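Alright, structures below, take your time with them.
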Structure 1
Amino acid sequence: MNPREARFSDRVVLITGAASGLGLATARRFAGEGAHLVLVDWAADALDSAVAVISSAGTKVIGIEGDVSKAETAQRAVSAAVEAFGRIDVLFNNAGIDPLTARSLVETTEEQWDSIFGVNLKSFFLFVRETIPVMKANGGGAIVNTASSAGMKASSQEAAYGISKAAVIALTRALARDFSGDGIRTNAICPGFLEAMTSDRRAGVPEEQLRARSAKASQLVPMGREGTYDEVAQAVLFLASDESSYTSGASLLMDGGWIA
């Protein structure tokens, strides 16, 4: 094993939205570099499958099913991590939703607004609130939050989502100001077009529309393509690793030059 493969040997990583997409790709990357994992998701079958696949390679994995916007889920996840491993070294706040029917602010219902902010922002607060005391007791750690290029530049017809991601960037900076002195670094990733949408959004989009989206990305993005989950996962691991030891409060834009 080379030094890079051992970056997270015996470190404990908690990931929300871990059963599919970017969360699952990142979990696999962490597992490949020696981490122990606590995976949180509300999709029970997908979570069970993720835990089974990753643990089959010898990684220690705990699955926590639950609604990340509820304090009880965050409490259960952190308690499970501490009970099993005694610590949490990395928190990857990744859970996110982007309902198709929530478009402009006028077309967004109060229920949709509350749901989007519950998952995309409140869950980050809840998991940070439970995790930071554990990190402080163990000498520090790293938090990575999934924001979006939509939090840096407004996108049409998804107002609530973009506003929630802009708030994630602000939350990231606030955490960096308050806790970097405790050895807890907090950074965000801001992906643009990725190979698929959030799981909730993808479920309502026919395959031909997904192909049209990919074609649109090829036209809009200077690199001429969508990004892959694995590309973004590698950036998450960098921000969580000692290789970024002087980086805190940053929002890493990963959009192939789209909003440049």
Structure 2
Amino acid sequence: MNKVSSLLLIMLIQSFFLQAAFAQDEKSVIVPLPSVYDFSKGNNGWSFGLGLGVEYESAYEGSDEFGFEAQPAGAIQWRSGDDAFFWAGEAIGWRGLRSNRWFFEAVVAFEEGREENASEEGYLDGLGDQEEGTELVFQARRALDDNWRNWLVGRIVTGDNGNLGLFGVGHRFGDQNDGTGSELSFVVVFHDSEYANTGFGIDAAQSATSGLDETELSGGYRSFGLDYNYRNYINENLQIFGEVLYERYSSEVANSPIARNNYEAEVGVGLIYIF
């Protein structure tokens, strides 16, 4: 947490001195994809959104227990042309557009980990709690047309719990340039053995205390997924958003005793007020 706080302080100081050098303009959002929030409304400088979302989701990865959970939504953002720094919950990062067709993002975030009591049925009893971990997320999207109707995406996640890679394609419905509308993406996900075993492996000590079979996974193909995003304005300042996520696991992941389903799913809706 200290590292993230320090990075945030540096960014705030830099942006304070740089802000005066950029005049307000009337550009659209950095990239018109509903999955990439941008509260700037085309203006350089500070923007701020605050709201609340409700998610119906799996209790943990591979769980067959589902429930509702309220989550804060929104972010603090500082924009300069085609670049923006942001702080959203437990994540801080930068995103930018290059050559009108390349979108890049770099984020430092915290992964909450998994608690033994996440399963109300006791399916995780004896496995212990997993500590929070720090993640670095690097993402690149390449537009296949001038209006970002279709694109390719690649994402790499690396951190305390291993490494994960995601590659896919997406389509944006409609031609709005203010970040509203909807989009659908299809992705294929790979992970290394450390990441795989963090979520679905069972070592000898955990096997002894839980009664579950000792399980060691190898790296490689993890899953494929579909992700649908929706975002729109109710009025000038109030924005509604939604997401539907489905991830279908590989046979190796699905065969882990931790995975009581061969998929993970999530549905979320919420409101954000943009100041």
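Bear in mind that the values in this text are calculations on the coordinates, not laboratory data. Note that the coordinates shown come from a computational prediction; the quantities given were computed from them, not determined experimentally. Cβ atoms are built from the backbone, for glycine too; each structure is taken alone.
Using Kirkwood radius over Cα pairs in Å as the calculated read-out, with 18.3 as its value, let me know the right label among 1, 2. Label of the originating structure: 1.
Here helix-only ellipticity at 222 nm (-39500 (n - 2.57) for each DSSP H run of 4 or more, over all residues; to 500) was calculated and came to -13500; which of the structures 1, 2 was it taken from? Matching structure: 1. Source structure of the calculated read-out (distance in nm of label points 7 Å out along Cα→Cβ at positions 129 and 161, 2.7) within 1, 2: 1. When FRET efficiency 1/(1 + (r/R0)^6) of positions 73 and 105 (r between Cβ atoms, R0 = 25 Å, to 0.05) is computed for each of 1, 2, the one that comes out at 0.85 is 2.
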